[in-house]
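Scrolling down, you'll hit the structures one after another.
Derivation of every value follows stated rules applied to the coordinates shown; laboratory data play no part. What you see is a predicted model; the values in this text were computed from it and never measured. Cβ atoms are built from the backbone, for glycine too; each structure is taken alone.
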Structure 1
Amino acid sequence: MSATPLQILWFILLGVLVTGYFVLDGFDLGIGVLYPFIGKTEVEKATLRTAIGPVWDGNEVWLLTGGGALFAAFAPAYATSFSGFYLAIMLVLFGLIARAAAIEFRALDPKWAKFWDVCFFVGSLLPALLFGVAVGNVVRGLPLDANGDYAGTFFGLLNPFSLLVGILGLAQFILQGSCFAALKAPKDSALYARVAAVRAAIKWVVFALVLAVTAYAHVLIEPVLAGGLVGILRIVFAVVVFGALIIGHGFVNNKRDLASFICSSLVSVGLVGLFATTIYPNLIPAAAGSTGPAITIASAGGSNLALTWMTIIACIGVPLVLFYHYLIYKSFNGRIQPEELDY
């Protein structure tokens with residue numbers, strides 16, 4: 001059974017939603033992970049919190065929309081992934097809740113400042129790491145039973161390949177966070193100097209991890225890769241990843257912060273594209289030894305009627321979300337001044 005054009009369209013739209021989250025909430029999580037290491041004074045910590053304070057909740061819309069779209073467009077894949085990753089998803093949710101509370105309460109509750117700082121760090125680290133672990137498991141393939149349900153355990157998700165992909169995801173979030181922090185920190189501050197040093201170093205860590213993950217996947221996992229146009233797109237996304245890392249390094253050396261952030265965002269786009277073109281036409285590949293088949297775009301896709309209505313709604317809703325992001329980022333554009341430290 002082959003996928004319909006609408007099912008393929010919604011596979012692509014899911015990739016767009018994941019990319020939006022990876023790019024936007026990526027720098028939120030990255031700043032949270034870097035927070036205890038680069039924020040040395042109260043002013044510097046307040047600067048980092050204020051950098052993401054007005055935008056973090058809007059950035060999470062992409063995650064919620066992605067989950068809703070997966071449920072509506074590919075319900076069997078939603079059921080298998082959310083049940084199989086149940087404990088991991090709960091850890092991510094607890095992390096996101098702790099991070100949100102820390103951002104909102106830190107400046108209002110000085111007596112508990114250290115506690116909220118720990119919540120901010122842990123609440124950013126857990127999602128940043130576990131999202132990559134989840135991606136690694138999907139690429140590797142999940143053990144599925146005859147009903148298409150996950151047949152493994154939580155600890156089975158913590159395999160070497162998935163942990164390596166998790167570390168790659170964490171490194172990319174740190175890169176994204178350091179690039180955004182460089183856009184917001186005063187350019188003559190010690191905070192900017194520390195952020196710039198992290199940004200310059202982490203690019204090569206991401207570069208090395210992408211090579212390591214690629215080598216591991218092809219040598220030890222040997223995924224079945226689609227050819228044709230999908231294969232060409234896979235090569236294009238790989239070029240985007242490595243090209244953006246190399247070109248972005250030049251922008252870092254010249255202190256062109258916006259260009260560096262754009263390059264970092266392109267790395268995120270390329271990584272999501274590589275993931276999508278690696279698993280296509282599957283949504284959840286079946287691991288070797290599974291008693292059930294892989295969950296594909298065709299087998300999990302909703303009816304044409306449902307997908308048609310979803311497409312109409314997306315044509316209305318996505319432009320509104322993009323316009324909201326344009327307004328909010330335009331309103332809080334520029335480097336943070338001392339009088340603006342509200343978080």
Structure 2
Amino acid sequence: MSAPQTTARAETPIAFIQAMVKAYEQRGMDPTKALEAAQIAPAQLASSESRVTALQMEWMSAAAMRELNDEALGWFSRRLPWGSYGMLVRASLSAPNLAVALQRWGRHHGLLTDDIAVTLHTQDGLAHLTLTEHRDLGELREFCVVSVLRNALGVACWLTDSRIPLVRTTLRFAPPQHADSYRVLFDGPTTFNAPVHSLQFDAGYLHLPIRRDEAALQRMLQRALLLTVRPYRRDRLLVEKVRQVLADEPGHSRNAKDLAERLNLSTRTLHRQLKEEGASLQQLKDSVRRDKAVDLLLRTQRPIKQVADEAGFRSEKSFIRAFKAWTGQTPDVLRRSR
């Protein structure tokens with residue numbers, strides 16, 4: 001294993017590395033090998049002003065978790081053996097949407113340790129992912145709270161293949177010396193000395209479907225720490241909103257201007273944000289039309305002309321041509337295959 005390159009911007013507070021060193025000390029173990037693997041020098045470790053890169057944080061965390069055999073890095077009253085957090089994600093894969101997935105994640109986390117609880121509720125259009133402490137977490141409190149919340153958020157983003165921007169983060173502890181780093185750790189404003197530890201985001205994300213499967217999970221687990229140490233970059237909430245409008249209100253699918261007005265966006269912003277999310281309006285129109293057509297063909301006996309009209313086509317001929325391009329067969333052939 002080669003040493004990481006540390007040319008990226010260093011923005012993670014050294015306090016989190018120091019917390020891992022404390023975990024080693026609690027177990028009577030030597031952290032030197034892990035620190036060397038992450039290219040963290042003794043002088044850097046000793047300075048409270050130091051920062052490390054996301055890559056250094058990833059490498060140090062991975063080494064410490066394996067050497068300590070504890071994915072919780074000393075936070076809890078008992079170890080969480082290697083693979084524990086992967087098990088939590090696996091339990092959420094079959095959820096129909098993000099809300100159910102996060103509820104399962106929090107419930108199963110409670111089976112691993114009762115030192116904390118992670119719960120989900122909604123209020124005034126916002127989802128609140130809340131962490132409650134059931135025992136004194138001591139010197140590792142900040143590192144534990146930040147890591148668990150970032151891990152839960154990273155899992156949520158990965159499961160939905162969407163960047164979930166935070167509206168607000170609240171933390172019960174006082175601002176640490178490195179409070180300026182929180183602008184990198186969490187989106188949006190962070191409030192310290194708050195009544196609860198929580199992440200708050202648009203509740204619309206809770207309706208997003210789960211887009212991952214076991215094969216994707218196996219690939220992700222090869223570098224699962226990226227979910228915690230680096231922000232997710234793709235946002236699919238607008239994609240899902242567009243899909244919903246196209247499906248529920250076919251009249252808005254006739255042109256981009258009508259659709260953009262329905263979503264309170266300019267046409268230019270609609271196209272730009274969809275592009276940033278890796279989609280195009282035409283792709284989404286085709287997807288919604290195809291799904292609608294397939295459903296009608298397989299579930300009803302309506303004439304092809306009526307199916308074409310309900311799927312948003314102006315003529316039966318153009319519908320048949322498009323359907324064959326999408327599926328490789330005509331609507332009649334698909335219907336006969338039921």
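Of the structures labelled 1, 2, one was used to calculate relative contact order in percent (Cα under 8 Å, 6 or more apart), giving 28. Name it.
Going through each structure in turn, the value belongs to 1.
Have a look at 1, 2 and say which one yields 27.6 for mean count of other Cβ atoms within 10 Å over residues 24-31, as calculated.
1
Going by mean projected area of the Cα convex hull in nm², which of structures 1, 2 comes out largest?
2
Kindly point out which one of 1, 2 the value 89 was derived from, the read-out being volume of the Cα convex hull per residue in Å³, for residues 248-319 alone.
Derived from the structure labelled 2.
Of structures 1, 2, which gives -25500 when helix-only ellipticity at 222 nm (-39500 (n - 2.57) for each DSSP H run of 4 or more, over all residues; to 500) is computed from the coordinates?
1
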